[in-house]
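Structures are listed in the sections that come next.
What follows draws every value from the coordinates through simple rules; no lab data is involved. If you're wondering where the values come from, they're calculated on a predicted model, not measured in any experiment. Cβ atoms are built from the backbone, for glycine too; each structure is taken alone.
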Structure I
Amino acid sequence: ETVDDPVMGGTSHSSKLVGPDRLTWTGEVETVSFLDAPGFCNLQTVGLQDFSALADTIGISFLVDASKSDWLHPMGLQIETGYRRFGIAVVYSAPSVQKPIDEDSDIVELYAAWEDFTASVYGQDVEAPALDATELAKTNMVGMTTYLSHQTGPFHVELLSVIGRKSR
C-alpha cells in the first residue's frame, strides 16, 4: 500500500500498480508548507505479515530496474516489528546504498544492513530494541520511503523483488 504524508497539511502523493513481474510506484513529494520542508511517500506491505525469516539475515535489499526508474536519493528502507513507544508503532529505517547487480544489467540493489537502521516515531529518534535475530523475527512490515532523501520532486520506481541478504 502507499502511505503519503497525511499530517501538517502534506500534499505529497503516490500510487502503485502491480504487474506480472514488477510493482511500479510513482508519485511526487511536495513541500509541507507548515514545516517548509519536504513531505514523504511510503510504499509498504499491507497489514501485519510474517517476515520472521529476516531473523537469519544481515540486511534487506530491494531490487529495482534502474533503466525505468528515477527515484529520490537515498531511498530509505524500513521495517516494523510491532514494538511500540508511547503507544505508537516504532519504525526502523535506514538509507539504502545503491549497488549494481552486475555491469551488464540495469537491475540495481538498494541495500541496507540491519546495523544501519535507527528507530523512530513520527520521524523522531527513539530508544527501541536492537535489530538482533530475536527482534527481526517479529518483523511484520517492510517498505520503502522517500523520507530519508529530504527532497521534493517526482519519482518512479520499478520494484522487481525484496530479499533478505544472508551475506554481503
Structure II
Amino acid sequence: MADPPPPGATTIAPRLIELAKGGNVDAQAALGEHFFGDSEENLAAAYHWNGLAARGGHIGAQGRLATIYHEGLGVERNPKEAFRWWHSAALQDHYGAQMMIAAAYELGIVVEADLEEAAYWVSRSYFGAGDRPEALEFVGAYYESVIRKLSEEQRLRVAERLRHLAETTSR
C-alpha cells in the first residue's frame, strides 16, 4: 500500500510529493515551505519536510527548521538546535540566519556573549541583504549598535576576518 499523502496534499501537485518522497531536496524544501506557518495542523508536515531538506543541505529549509526549533512550532522548543541550524545556514550566506547568529552572540543566547563575533556576523549579513533597502537599513542600524561597543583592536580583528573571507570566496 502506498504512503498516505502528507496533510494538506490536496492542494499540492502529486509530482512534487513524489519527488520529495524520492529524496529530491528542492522538492522537500518546497513542501516544507508550503506547510511552514500554514496552520497548526500542518506543523508536523513542516517539521518533517524542512528537516529532510535541511539535512540535505538546503539553506532555506535550514533557516525554517531553526525557526521551528526556536519557536517550538509543533516540537519542543530547543534553542541549541535552532542555533545549530541557523549557524549552518549562516555559513552558506543566509542573511536572516546570519542576523540570528549575530543576535545570539550579542545577547549570549546558547553561546557565550561575544560582541566581536556578533559584529562579524552582522557584517557578513550586509552582503546577504542584497539591494533590499529595508534589510540594508536594519543591518546598518544593528551594525552601528554592536560596533560602537567594540574597542579599536576588536574592530580591526573583525575587519581582518572579513578581508580574509572576501579573499577566499568568489564574491
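Brief remarks follow.
- Source structure of the calculated read-out (FRET efficiency 1/(1 + (r/R0)^6) of positions 14 and 102 (r between Cβ atoms, R0 = 35 Å, to 0.05), 0.75) within I, II: I.
- Source structure (of I, II) for Rg and Dmax of the Cα atoms in Å, computed value 18.3, 66: II
- At a computed 3.0 (distance in nm of label points 7 Å out along Cα→Cβ at positions 54 and 126), which of I, II: II
- Value 1.00, calculated as FRET efficiency 1/(1 + (r/R0)^6) of positions 30 and 158 (r between Cβ atoms, R0 = 41 Å, to 0.05), assigned to which of I, II: I
- Top of I, II by relative contact order in percent (Cα under 8 Å, 6 or more apart), largest first: I
- Parent structure of the calculated result -21500, given that helix-only ellipticity at 222 nm (-39500 (n - 2.57) for each DSSP H run of 4 or more, over all residues; to 500) is the read-out and I, II the choices: II
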